[in-house]
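What follows is calculated from the coordinates using simple rules that are stated; it is not laboratory data. Nothing here was measured: the structure is a model prediction, and the numbers come from that model. Cβ atoms are built from the backbone, for glycine too; each structure is taken alone.
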Structure P
Amino acid sequence: MQKIPMTPAGYQKLKDELSRLKKVDRPANVQAIAEARAHGDLSENAEYHAAKERQSFIVGRMQELDHKIALANVVDTSKISHEHISFGATVRLLDVDTDEEKTYTLVGPEEADIKLGKISIHSPIGKALIRKEQGDTVIVKAPAKTIEYEVLEIRFE
């Protein structure tokens, strides 16, 4: 099995979600199923069916999180060379065509969230940025178009 690169914060977020599912959501769901059973005929009991469906989701999500945690390769960015862009770097870029600045943090695929400016190292932009240095020009071949960026700043937080 291939390890999943992840920041310590991303790893902790998965562990926190798993803990919440085990300690809060699952016990509440068990209680909801018991209450719905007490209402009688299960074949026409919508509350019971909804609670059983929720139970299925919770169990599936717990298994998924267990799997991701087992495969996690938590990367300590303080031990990575900061001379060029690598996993965990926050990069400020200038789109050469539009003069628009963008800031991205390179993370593992499990942590990627474009709304938060976190992109996967496996994405087209992430792959193009790896090993680049401040001042370099980066050509990103995205599905829609080719984008040219200039690396303005690299920092590790």
Structure Q
Amino acid sequence: MVRKASDITLLGRQVALADHPDKAILERVPNPHNDTHYLARFTQPEFTSLCPVTGQPDFAHLVIDYVPRDWLVESKSLKLYLASFRNHGAFHEDCTVTIGKRIASLLEPHYLRIGGYWYPRGGMPIDVFWQTGKLPEGVWLPDQGVASYRGRG
């Protein structure tokens, strides 16, 4: 659900966690520097979802980088949106790409990439990467800073 800055509903009040990502409200606010290309990063090192087959928990370290146009994602709504996956059954690839597409649809950024660094399932870590748009010239895009799996610590 896309909201305007004047429709921000989550800040300053207690909000129940949505029981499904499709029901979670993801909000945006105006970018006060839409005349400047810069990178914003959100890191969620304790992302959780459920395996759709076994129902067992899955854990990931997510890194979301984007170069905004007119909108910024409102951080409380992003935290609540990501937490709505906690009891949601989906494969790693589905979670990672769904999150990237939803944020990109909301913000219509110049560029967005998401790295999903998943902890092992069945002894095998699965890392998932998705991006959209073109990185504007001159924007510094740092490494996502998550090492390849070696006990990930």
Matching 2.1 (distance in nm of label points 7 Å out along Cα→Cβ at positions 11 and 67, computed) against labels P, Q points to structure P
When mean count of other Cβ atoms within 10 Å over residues 19-26 is calculated for structures P, Q, the one with the largest value is Q
One of P, Q was used to calculate Cα extents along the principal axes in Å, yielding 70, 35, 26; that structure is P
One of P, Q was used to calculate helix-only ellipticity at 222 nm (-39500 (n - 2.57) for each DSSP H run of 4 or more, over all residues; to 500), giving -5000; which? Q
